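What follows is calculated from the coordinates using simple rules that are stated; it is not laboratory data. On a predicted model such as this, the values are computed, not experimentally measured, just so you know. Cβ atoms are built from the backbone, for glycine too; each structure is taken alone.
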Structure P
Amino acid sequence: MTGRRVGRVLVDSPLPQLDRLFDYAIGDDLADTAVPGVRVKVPLRSAGRVVDGYLVEIGEADAADRPLSQIDAVVSPVPVLPHRLYTLARRVADRAAGSAGDILRLVVPKRMVRAEKAWLAAAAPEAAHIDAARASRADDVLGEYPGLTDAVNDARRVALDAPPHPVRLSETDTVGAWALLLAAAAAHTLARGQSAVLVVPDHRDLDQVQRALAELVPETAVVRMDAEQSGPERYAAYLRVLADAPCVVIGKRSAVYAPAASLGLIAIWDDGDPLLSEPLSPGVHARDAALVRQELEPCALVFAGHTRTTDVQRLVEAGWVREVPAARRRSPRVVLSATREGEARGARVPSAAFAAAREALRTGPVLVQVARPGYAPTLVCAECRRPARCAVCGGPLRAARPGAVPQCSWCGRAAHGWTCGCGSTRVRMASSGSERTADELGRAFPGTRVILADGEHPVAAVGAAPALVIATRGAEPIAVDGYRAVLLLDGDRMLQADDLRITESALRWWSNAAALAAPGAPVHLVGVAGPVARALATWTQPAYARAELAERAPLKMPPAVRVAVVEGTARQVQAALAAVHEAVPGLDADAVLGPVPVGDGAEAAGDGARRALVRFGYAQGRAVADALRGAVVTAALSTRRRTKGAPAGSRNTLRVRLDVLDPEL
């Protein structure tokens with residue numbers, strides 16, 4: 001019997017029950033173009049339509065009497081899905097109880113015909129050459145961390161405490177020393193004929209890395225993958241990554257999947273930044289994806305930051321990641337500022353910090369970090385001091401400027417005629433945002449230039465001239481040669497957030513701001529005491545992460561354990577939990593928290609939405625993920641066959657997410 005070619009296709013569909021490979025016959029007319037990795041169109045009999053997909057692999061020829069649909073068309077001759085990328089997407093999705101298609105949707109851009117034609121017509125890129133001068137400079141930078149070069153060469157997993165100071169690249173260009181360190185590691189890797197992938201949280205970090213790479217790597221070998229690029233630019237960059245010539249890929253969280261050839265290095269900067277956690281399903285953190293990829297494609301894996309997350313510290317203590325300390329320990333000059341005798345209690349800027357700012361303004365810029373943007377982010381009743389809330393949605397009211405009508409921070413409505421429960425109609429400002437701080441400090445330092453940097457007023461860099469830079473956390477611009485002083489305000493307010501990782505996050509915000517100071521410049525942390533303040537003052541962030549991890553272990557809180565959030569109807573959640581207990585018989589009695597109702601009133605009654613948390617050990621991860629994924633597929637199939645008269649709530653889709661940063665019921 002004559003055999004026929006069979007292609008295994010992953011259809012592009014959000015339905016969990018279709019997250020597998022389907023066999024399709026390959027017709028003679030597609031024999032030359034239907035190769036693994038190309039985009040195809042295939043009929044889906046269950047839906048009665050043609051859908052997009054990827055031809056993942058060619059199966060062995062089988063008997064022609066097996067009923068198979070044929071591949072309808074090959075969309076593009078370019079293999080955009082190399083098998084290593086599919087394997088990575090499959091493994092990451094299985095670990096997170098998600099779909100491989102959802103992972104690939106983050107990585108593979110939409111096809112742009114003109115960009116594709118231009119790429120096919122152009123000559124293949126050549127391997128980049130790192131000249132002796134650039135190679136020597138890269139080795140000098142890496143030499144500050146003895147053993148780092150060997151770790152990169154030997155494909156090890158390492159954790160680095162980045163140098164906390166800025167470095168000047170040119171007369172007017174300054175970047176963080178961390179950016180030059182990652183660029184040096186990438187240049188060293190490229191010189192060895194391998195690709196490097198550098199992953200950072202946001203566009204400002206991306207710009208710094210790109211400028212640092214320009215000093216060490218030829219421009220043609222640097223590929224920027226950024227969702228903010230235009231469609232053709234992003235697709236052209238992806239096609240360049242697919243080429244055989246090694247390159248340096250820089251990008252945000254999804255760049256961790258970039259299918260670069262001959263991978264030799266993955267470096268992740270500041271893995272504690274929540275921007276590295278993917279909000280879309282299945283919600284995999286770039287750190288976890290990098291760990292999976294390093295296991296599949298042996299390469300060096302570097303976690304670098306000014307602080308150490310408890311997640312990385314757990315890996316260090318388990319021996320999975322090794323610390324590489326710097327040859328010379330450097331740290332900013334941190335001062336814990338508090339109000340002195342005779343000063344107003346709770347003064348926002350104590351006299352010591354005020355004097356430091358005044359002295360620093362004689363020679364250069366001063367950075368002032370605040371907690372919130374706007375003028376007055378929080379308003380309270382002038383009589384009873386209760387928080388002022390929107391009468392429509394219940395959101396907190398804020399003041400855009402002095403004397404303005406209060407506005408809701410959630411829905412944006414103006415609160416005309418607001419009345420408190422006590423009968424008062426007057427509000428007072430209970431906090432100061434970036435705009436109010438800029439206004440107050442501008443009056444305190446007359447004649448000084450004031451620069452506001454927050455979400456609505458983005459500023460990437462400032463010069464070396466004296467200026468007051470008022471910035472919200474994470475929006476601090478870099479200054480040429482560094483700031484002459486740094487004031488960290490509102491620390492006590494930051495620590496009041498209802499968040500499991502708030503102290504860890506606050507330490508990261510403060511450390512990143514302190515690292516912008518010039519060597520020897522004072523960094524004043526105002527109004528904060530305790531272990532987290534001492535960790536900043538002594539610059540011992542790894543020790544703080546170690547202590548935090550030790551406290552969470554007996555409480556079974558992440559990252560000591562993994563946590564899955566299960567949300568759906570009461571029946572769906574109960575079925576999912578039953579599947580988990582069946583798959584993992586040894587699960588602890590207190591492993592499941594909930595379920596609890598989600599929503600108010602009628603929505604929470606009967607078979608309404610419920611939410612539960614499942615805590616489990618890392619060794620149980622595969623079994624729990626498989627059980628939850630099976631429950632998701634079962635729930636999806638049951639909603640399609642909903643019986644007549646079933647409650648509307650039963651059509652809700654079961655949602656599962658693993659490894660959430662801040663799990664809460």
Structure Q
Amino acid sequence: MTLLDTPAAPVDADRLAAALEHANIPTLVVVLHQLTGDRRWLAAPYRPQRGRGMDDNASGGLPDDVQGQIRAAALEAVLAWSHGRPAAVPAPRGDALVELLEVAQGEPVPPEFEPMLAELLGFAPAPEHGQVAGAAGFSALVVGAGVSGMLAALRLRALGVTVTVLEKNDDVGGTWLENRYPGAGVDTPSHLYSYSFFDHDWATYFGRQPEVEQYLRDFADANDLRGLVRFGTEVASSGWDDAAQEWVVTTTTGETFRANAVVSAVGQLNRPRVPVIEGMESFSGRVFHSALWPDDVDLAGRRVVAIGTGASAMQIVPAVVDDVAHLTVFQRSPQWVAPNSDIFRRFPDEAHWLMRTVPLYRDWYRARLAWTFNDKVHRSLQRDPAWTEPARSVNAENDAHRRVFTRYLEAELADRPDLLAKCLPGYPPFGKRMLLDNGWFAALRREHVDLVAEEVLRFTPSGVESAGAHVDADVVILCTGFQAHEFLGPWQVRGRSGRTVREQWGPDDATAYLGVTVPDLPNFFMLIGPNTALGHGGSMITIAEFQAEYVVRLVERMLGEGITSVEPRAEVAREYTERVDAAHGAMIWTHPGMTNWYRNPAGRVVSTLPWRIVDYREMIREPDLGDFLVRRAD
């Protein structure tokens with residue numbers, strides 16, 4: 001709801017007053033200013049303070065009496081608006097908009113965020129695409145019906161393009177359909193980890209897997225997407241027919257499709273990495289990957305081993321610790337863990353009502369999250385060549401993060417010096433994916449839980465063995481991550497030259513211009529492709545929306561200008577990759593001795609974006625046909 005919308009009826013004063021007790025104060029302050037135009041709300045004593053860590057900062061750090069004054073003024077202002085009084089500052093731009101974000105955050109925000117913020121809040125027009133003449137004769141094949149695939153299908157269909165989606169599973173949802181392990185959920189607030197244009201009343205601040213899966217099903221139903229999807233259909237190979245200017249796509253069952261364009265939305269973290277460990281076939285119990293959780297497994301009273309301490313393990317271990325007889329966690333490398341008081345907190349119904357009723361409240365709430373979780377920490381991940389403590393951190397701000405996270409770890413494990421020694425990382429924070437505490441330390445402190453800071457070397461018939469321990473087990477859970485460097489999985493793609501994309505990339509060194517297009521692959525578009533995952537935080541749905549918009553604009557240009565195919569020029573793609581590598585060379589993820597899933601065995605970062613989201617948005621905002629080899633209809 002914007003400040004220019006007219007409510008169907010005046011807002012109920014009593015209900016509004018009750019709901020405002022659950023309002024996020026920093027969000028409310030900027031809405032109050034826009035409704036009234038009164039600048040006193042932007043200054044002390046009403047100006048919110050900077051939040052601590054990455055929590056919701058619901059109070060803005062303000063005293064109760066000051067919060068009460070803000071709520072009382074907001075009550076009066078919203079009621080006046082609902083009775084027809086126009087907003088005083090309906091659509092601020094430029095410095096005025098940056099100032100409001102700085103007030104909401106309690107800290108400086110770079111001015112280059114203004115255009116993205118204005119679009120998010122509806123103060124600048126968002127791109128609109130209608131049906132294009134000739135679109136009905138153009139076909140697109142989308143591979144995958146997860147977050148990105150459904151988005152691409154929706155956007156392309158709006159042009160009038162004939163869209164078919166091939167999905168290997170029996171329903172939509174992608175990784176959120178497949179990953180059903182106990183404790184599964186998002187580690188980005190759900191009001192940010194969601195489509196910018198499709199709302200949902202999230203039950204908790206950080207959505208759990210069943211609700212995220214249902215959200216994606218609701219998205220498919222609300223936009224009538226299921227009719228576009230061929231479920232249970234997995235792509236095996238694709239080849240470019242240059243004479244016909246079409247892709248020929250073959251499924252694992254031998255079915256063939258033809259399309260003018262192919263959009264890969266296969267995801268990056270959905271092909272489990274199952275390690276080859278000596279003796280695994282001899283184990284008498286059950287062993288499975290976390291992403292392949294069996295429906296019939298029962299851990300009650302069982303001796304369980306979890307191999308790995310990454311994001312999946314950090315959710316699984318606290319979720320099953322009360323059920324098992326004994327739990328042993330094998331850890332190759334400790335993880336930095338950040339506290340967040342909202343991780344399991346329910347989102348109040350009253351706050352949902354505010355989002356539906358108070359103009360701009362939802363949008364400003366999301367804008368605050370976008371700054372906190374997207375680009376705020378990016379500066380702290382740049383390696384300072386003059387920094388004198390490179391083993392522990394990469395710059396002064398990163399070192400401050402280390403002190404905060406270390407104090408939290410020490411407080412959580414104050415009575416367990418044995419665990420403290422095992423859990424304190426020796427590398428800079430954010431060097432690996434930053435994890436939120438789902439009750440991890442509390443689970444490790446339990447009497448029936450052991451943490452073994454060693455790699456599992458082999459299975460035995462009765463359990464697993466490391467260099468210093470043998471552990472009997474009934475069930476072994478492989479929390480060993482995904483094949484993150486194989487961007488197309490087993491799908492074989494053969495380009496215009498006849499070469500496969502794997503011949504171009506090698507086994508683990510994928511590259512793509514802007515993470516979307518690849519030389520020698522005409523009309524082949526990747527969503528969440530190489531170097532577009534978010535290592536510094538934020539929502540991959542934001543990236544998917546930028547990329548889908550870029551693809552739609554390209555297709556729109558093709559249809560309008562009689563273009564039959566586009567592919568990035570080799571020199572343009574090469575120069576872009578050089579820029580990516582140079583940017584990563586100055587970042588924490590290439591820190592000497594650092595290992596993470598972002599890097600391939602040669603040490604090159606192939607997964608994550610080196611730039612801020614706001615920078616990438618500018619890069620990908622408008623296609624430049626000069627970057628492409630363009631073929632037009634004869």
Structure R
Amino acid sequence: MSLLNVGARALLANQVALQTAGHNIANVSTAGYSRQTVVLQTVQGQFTGGGYIGKGVDVQTILRNHSELLTRQATAASSVDAGDTVRMARLRQLQEVFSGGPSGIGASINDMMNALSDVVSSPTDLTARSVALTRMDETAARMRDASQRLDEIGYTVAEQLKGSMIAVNSLAKSIAAVNEQIARAKGNGQPANDLLDQRDQLIRDLNQHIQTAQVAADDGSVSVFVAGSQPLVLGNKAALLSIEDPADFGAGSGKKVLTFQQPGSATKVELNESMLGGGQVAGLLRFQNNDLAEGRNLLGRMAIAISESMNTQNRLGLTLDGTPGENLFAPISLGNAVTGSANTSGATMGLQVADPTRLQASSFEIAFTGAAAGSVTRHSDNKVFVFANLGELSTIMGNNGLALNDGGAPPGAFAGAAAGDRFLANPMVGAAALLQSLQYSPADLAAANPINAAMGPNNTGTLQLAGLKATGLPNPPGLVLPPNANPTAVPPIAGGIQLQFNAGTPSTFDVLDRGTNPPTVVAAAQPFISGQPINFNGWQMTISGTPKPGDTVTVGNALDPQYGDWYKRDAGNARSLMDLRDVPMFDGATLSDGFASAMAQVGTRTQSAQYAAELSSAIAANLERDRTAVSGVNLDEEAARLIQFQQAYQASAKMLQIAQNIFDTLIQGLGR
């Protein structure tokens with residue numbers, strides 16, 4: 001009987017081993033499956049006078065080949081890889097918007113500015129004027145198209161975030177359900193290997209969306225935490241995650257946050273984005289709240305700067321009809337700053353452009369600690385500026401190219417707010433979508449200067465006119481045109497403004513208003529430096545050479561009848577428009593190089609993200625390879641085990657056959 005028992009135990013043990021090897025082979029391609037091994041133990045032998053006689057083998061347990069450390073490391077690395085990869089993919093889409101080549105925005109801006117050179121050469125050529133206006137319309141169209149593409153990217157990101165939230169909440173519920181099954185199975189005294197594999201795979205899938213930390217409980221369940229300490233899964237209970245607008249500024253902020261809601265609670269807690277770690281949700285939020293926002297700010301700043309600078313200069317010139325120029329582009333309204341949800345004063349803060357050359361591609365948060373004191377945070381570099389009064393606040397915003405008003409119509413001066421009030425100024429977002437060309441008639445391009453200048457006919461020095469343009473600065477008062485001549489007056493009035501040079505060193509000149517007779521001195525003994533611009537009444541003149549005492553320069557109104565239709569052949573203002581391409585506007589970059597600077601900023605981000613993605617992918621692949629080396633199924637090994645256990649099973653069956661023969665012989669012998 002002992003031999004029969006030994007054979008039976010061996011047969012059953014080898015059958016379990018064969019079944020386990022077959023289970024491994026069947027699940028060789030199952031995601032998250034851990035190779036299982038039968039652990040055998042010797043049955044306690046029976047003592048006899050001749051020693052202990054063995055009683056065979058039993059199956060102690062089915063061992064799950066699994067390393068908790070490697071699994072957690074591989075899961076975390078895979079989560080970081082997922083976040084870096086999805087952000088890199090989105091940044092590549094953003095980079096396509098800021099691409100170069102003949103079809104890019106940079107090429108259209110250069111074509112627009114270069115087209116003005118033909119107008120400068122031939123101000124009466126209607127074809128040249130038409131080409132310049134067409135280039136302006138094309139630039140505006142490309143700006144709007146780029147803005148639309150950014151909106152499409154933003155919409156795609158928002159939809160992907162929604163999909164991730166559905167997946168995260170579903171996976172959290174599944175983990176909670178498996179936790180409950182594992183806790184029940186633990187009472188059997190043996191590990192539920194397949195359930196443990198299923199839970200680990202669910203956690204790996206969850207970490208593709210959001211990085212988690214896990215803490216094992218005594219009942220076999222695992223608690224899953226997000227953002228450092230928020231329990232997404234506790235035992236068999238799962239919380240809810242969702243993407244919402246931030247509570248402080250709402251949808252007006254243009255940002256999204258991840259919120260956490262405990263089971264049975266109606267309160268949603270905003271999770272700190274910097275605490276999310278890896279996962280697609282973290283990568284997408286970082287892209288939307290930072291990368292995409294920067295792209296929109298860069299594009300919006302370019303649109304505003306082009307519109308404001310070219311509109312201002314065109315309004316200073318004269319058209320072919322002799323009328324003051326009008327806006328080349330539709331003015332872009334910056335709107336009002338977003339008011340904080342906790343504000344108590346009811347104050348509104350309007351925004352407008354103060355200086356297009358100082359605009360920053362950034363949003364600003366203005367926080368008041370008193371009615372007129374507080375701080376300004378520039379989000380592009382997180383630099384904080386403190387102000388003690390509204391004058392300092394105005395200076396801070398002016399240094400960033402913006403002016404504040406009360407947000408009314410018509411706007412008045414910003415009067416301050418209550419302590420604790422916060423405002424979010426986000427003027428650049430969406431500005432490019434509003435860039436629209438207004439002028440289509442070639443005669444409406446204000447190519448002529450509203451003023452002209454001439455050296456005195458009796459000058460004995462070497463003075464030469466190097467440049468003349470209308471600037472409108474300072475504003476107020478803006479451009480003040482010289483008075484017209486009045487030959488019928490007694491005595492006649494010559495008109496214009498005259499610079500009359502004095503004797504002595506260094507050279508000086510007096511400014512005379514020739515609208516009266518005799519001319520009135522309006523500024524005496526002004527210093528003169530050859531080649532240095534002279535600014536007066538909203539126009540700027542540059543003179544080179546050395547004057548002699550008594551030399552004069554006259555600046556006249558271009559529409560003064562004594563000059564006839566000279567303004568039609570003048571291209572001074574067209575030259576000023578063309579010269580805007582060399583004006584530093586974008587953090588030191590000129591208007592013509594501004595798009596190249598934006599391309600470089602976006603390209604740098606993309607290159608950095610690509611490097612991070614490649615590095616995290618390599619780390620994740622190495623750790624997954626280490627995990628698989630412990631838990632993965634090797635078909636060659638399992639095939640060898642099948643043969644081994646098959647032979648052992650056959651030997652066990654032979655043992656039973658022999659035991660049966662012996663037993664039959666014994667019975668037959670006793671029967672005689």
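One of P, Q, R was used to compute mean count of other Cβ atoms within 10 Å over residues 424-431, and the answer was 21.2. Which one was it? Each step should come with its number before you reach the end.
Numbers: P: 15.1; Q: 21.2; R: 23.8.
For mean count of other Cβ atoms within 10 Å over residues 424-431, the value 21.2 is produced by structure Q.
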35.5 is what came out when mean projected area of the Cα convex hull in nm² was calculated for one structure; which of P, Q, R is it?
P
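One of P, Q, R was used to calculate P(r) over Cα pairs in 5 Å bins from 0, in percent, for residues 280-407 alone, giving 2, 7, 11, 14, 12, 12, 12, 12, 11, 6, 2, 0, 0; which?
On the way: P: 2, 6, 9, 10, 9, 10, 11, 12, 12, 9, 5, 2, 0; Q: 2, 7, 11, 14, 12, 12, 12, 12, 11, 6, 2, 0, 0; R: 2, 9, 15, 19, 17, 14, 11, 7, 3, 2, 1, 0, 0.
Answer by label: Q.
Could you figure out which one of P, Q, R the value 4.8 for distance in nm of label points 7 Å out along Cα→Cβ at positions 8 and 400 was computed from? Don't jump to the answer; show the numbers that get you there.
Working: P: 5.8; Q: 4.8; R: 8.6.
It was calculated from structure Q.
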Value 0.85, calculated as FRET efficiency 1/(1 + (r/R0)^6) of positions 32 and 288 (r between Cβ atoms, R0 = 41 Å, to 0.05), assigned to which of P, Q, R:
R
